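Trainee: Structures for review follow.
None of the figures in this text is laboratory data; all of them are computed from the coordinates on show. Please read all numbers here as calculations on a predicted model, not as lab measurements. Cβ atoms are built from the backbone, for glycine too; each structure is taken alone.
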Structure 1
Amino acid sequence: MTAGSDREQMQPHLERALARHLGGQTRLVEFERLTSGASQETYRVVVEAEGGQRVLALRRAAGGRWTGEAVEPGRAGIRTEAELIRQAARVGVPEPEVVGILEERDGLGDGFLMEWLEGETLGARIVKSEALAEIRPRLARQCGEILARIHSIDLEESGLASQLTTVTPAEYVEQTWAAYRMMGTPQPMIDYTARWLIENLPENPRTTLVHNDFRNGNVMVSPDGIVAVLDWELAHVGDPIRDIGWICTNSWRFGRRDQPVGGFGQLEDLLAGYASVSGIQVDLNHIRFWEVFGSFWWSIGCLGMAQQFRNGPDRSIERATIGRRSSECQVDCVNLLIPGSVELVEGDTDAPDLDLPRVDELLHGVRDLLREDLMTSVGGRLSFMSRVSANAIDIALRELEVGREQKILERGRLVDLLGEESDLESLRWKLVEKLRAGRMSLDHPNLAGHLRTTVVNQVAIDQPRYSGFLAAIGSTQ
């Protein structure tokens, strides 16, 4: 719920905007802020209008800013997002009706009003909910049909060509790699993957509208199927197979390794749905490129969260733990590009009792307080943050147990690989620089084994229940 002063300031503007867009006798019954991010806010708005009560959704720029579509490169402004929803609906994509686009005179900032729809949007629930069990086997095909319709939108006729950025596969890889290099952290598997992507670019791909964030978690699902495609702000013009690869990326399967499409379906069903609408048969290697890119892109996105935690403006523990998820995406790249056997570092279970209690015992105590007491006695975000904090302490405990030995072994492998002695950080940078400059081939002896061992052991610390880690060690869980 918005703060009282914010509500009082916003309410008369919202009432006037509703009257202007809905017409007739319209009365604002209530409104509630549901989400608030760095760039956008979402509200549930209930109005009394001719014909009865109506529920709408309001999306607007954070803080009610008016930018006139002056947005950062690579992002669609809110007004463009509304137009994307309208154009998608015109070609048969399930979308809410856009009721009206805000103007500067409305005093609410950039934004738009749309029909309120009911459905599930949480990816983990979509893959598990009993209420969706009957429709789940049909979702992959429906996703294929929807993507084909999105990719059919006429960019010139719709006017979207002039409103969206055009990005080729090569440019997308280079831009993403450059963003990572600016972070100043040596992550050799990321550089290895970037090199592989540059060396395996799709040949002569089509150019269409790309949703660019079409995944489980950005579609609204009811027992009848997909009722809306959400979050269009990353849309661009480019290779449409990016959308197919992204929904197949392991991060969005929510642990369901046997269901490559969003954790709920099979690739052949998605492709059959796509072909039934578009008449196009998609090459599997083309999809694999974008699946690799998806894990590469999100591994860097996670590091960006860690940068925000370290340098501001958001120093929440949630950002810090998301930063540690970069290793999950890197292990997905390992599984796709350099699968093989790996040896896990053994933990040190014989810590001396010089201190009473030991550091690990103190951390166990705090973790158990968070997980067993706070999580069950508070609700909402405090309960969620207690869970996040307890998970962070688990990472710290695993780091205490195996981290030192892991880094000793990593340094030893780097000495053998590079043929020189130095500290671990310097050796990591030397490997990264060789990969970036192309002075080391991707099939260099022992490179794949070193990267695989390093990444798999890191994700064993960061998230040993992650499906990509379990796949890397050959677990059937």
Structure 2
Amino acid sequence: MSEAIDVLVIGAGACGLAAAIAAHDEGASVAIVEKQDRPGGNSSLSTGSVPAANSRFQREAGLVDSPEAMVRDLMQIAEGDTEDLALVQRMAEVSAETVEWLIDTVKARMVLITAYKHIGHSVQRLHAPVSRRGQDLVDDFLAAVAARDIPLAVGNGVEDLLIENGAVVGARIRSSEGVEDMRAHKVILAVNGFAADPALVKEFCPEIAGAQYFGARGSHGDAIKWGRQLNAALANMGAYQGYAAVAYPHGSLLSWTTIEKGGILLGQNGQRFGNEALGYSGYARVVLEQGEFAYAIFDQSIFDVASQEEEFMELVSFGGVKKADDLATLAGFFELDPQAVATTLTQYNASAHGQAADAFGRTVFGLAPLQAPYYICRVVPGLFHTQGGLKVDRDARVLNLDGQPVPNLFAGGGAAAGISGRKGALGYASGNGLLTAIALGRLAGRAAAKEITNGN
């Protein structure tokens, strides 16, 4: 059995990498284990966007924001329904310092996005890599980990936690060389959620059960299973992040900018089926219910905005987005009824012109009305990650059913409860997942190291 290290971090996504850096910088000895053959997890698949309220970058851009405003935004889209309001407040409170730490200490190449506010935010508060690629953020994290000589072992999956007298004292780890018990004074769970486990999804998020899973491998609910063994409390288990427009069969995201800026989604019958302004997460369930495929339609002005995003242009280069000068040709790409498509566009454009109320209640039309040339993309809805998990305190300590910390155990990211409401996908605002991943990871690493310094 190996000699105990100070802090063992389980999972090498943004949460685990943030936790390891924070613990190291507080003087702790740290090691990271990751069961997949490469680090990154869901963070690599994201846009790398982290919301922050009243960051110095917002102030430099002349934007007025506050943690209180961020909490109001989050609670408004979640309809005030959360099992952990204190967590929402804590994440808003530390959001600015988290982003500033990322840029100043981790040396993440991030900028404030001012071109749009995105889903759930009343002010521009998303900070992201210029490329809008989460992998770039992960690469910056990995560079910071390497610069600190923090050990990172991929292909090392944790089979179980080591528990003595109710306290977590390490983990049982399986690698290609066999099984080894690794002891640690503190353990931080930074694993994914449970979106890849059909049984858990059906148990906690039944409305999206059956949607294709498009997140990272390994999201099998390990933290939930370990937490149940420790009588840990769970929170917001019914919440999830969906995505209403995953390009089919390409499997990459169709930028929601195409819809947010005025595009629409049609069913196989060539008609709209709901209010796209619900957002990419909240609308995923609606797309799932209406049929096998949906079809995103937008025009040149919207294309020009989306073209600033690298992933969108990759999808275009792969043939996932098709262009036509007239609606009949556009409909023909996927054998849609051209008359139904034309009627739908006429009705939608009338609403965008302010000549008639939208049949589904949409009131924000971006750059619409739509006009030739047009673009179309066939899409399916997807489940990306769950937003519920272990309940934690303000420094990411895992709490038991009595509200007391489980000794030596911390959690963040997909392992911990999120800030997207109690259930469903409507409470998901852009960047919620990465904020709780990085902020809770950083808080966990700092708190774990300080407990060790104080002899706890």
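Trainee: So volume of the Cα convex hull per residue in Å³, for residues 243-282 alone, computed for just one structure, reads 69; which one of 1, 2 is that? Mind dumping the intermediate values first?
Mentor: Numbers: 1: 57; 2: 69.
Here the read-out was taken from 2.
Trainee: Using relative contact order in percent (Cα under 8 Å, 6 or more apart) as the calculated read-out, with 25 as its value, let me know the right label among 1, 2.
Mentor: Only structure 2 yields this read-out.
Trainee: Okay, next question. When FRET efficiency 1/(1 + (r/R0)^6) of positions 51 and 171 (r between Cβ atoms, R0 = 35 Å, to 0.05) is computed for each of 1, 2, which one produces 0.65?
Mentor: Values: 1: 0.10; 2: 0.65.
For FRET efficiency 1/(1 + (r/R0)^6) of positions 51 and 171 (r between Cβ atoms, R0 = 35 Å, to 0.05), the value 0.65 is produced by structure 2.
Trainee: Further question: One of 1, 2 was used to compute helix-only ellipticity at 222 nm (-39500 (n - 2.57) for each DSSP H run of 4 or more, over all residues; to 500), and the answer was -15000. Which one was it?
Mentor: 1
Trainee: A value of 0.99 was derived for Cα Rg over 2.2 N^0.38 Å; which structure in 1, 2 was it taken from? Let's see the in-between values first.
Mentor: Details: 1: 1.06; 2: 0.99.
Checking each candidate, the match is 2.
Trainee: Given 3.1 as the derived value for distance in nm of label points 7 Å out along Cα→Cβ at positions 139 and 443, which of the supplied structures 1, 2 does it correspond to?
Mentor: 2
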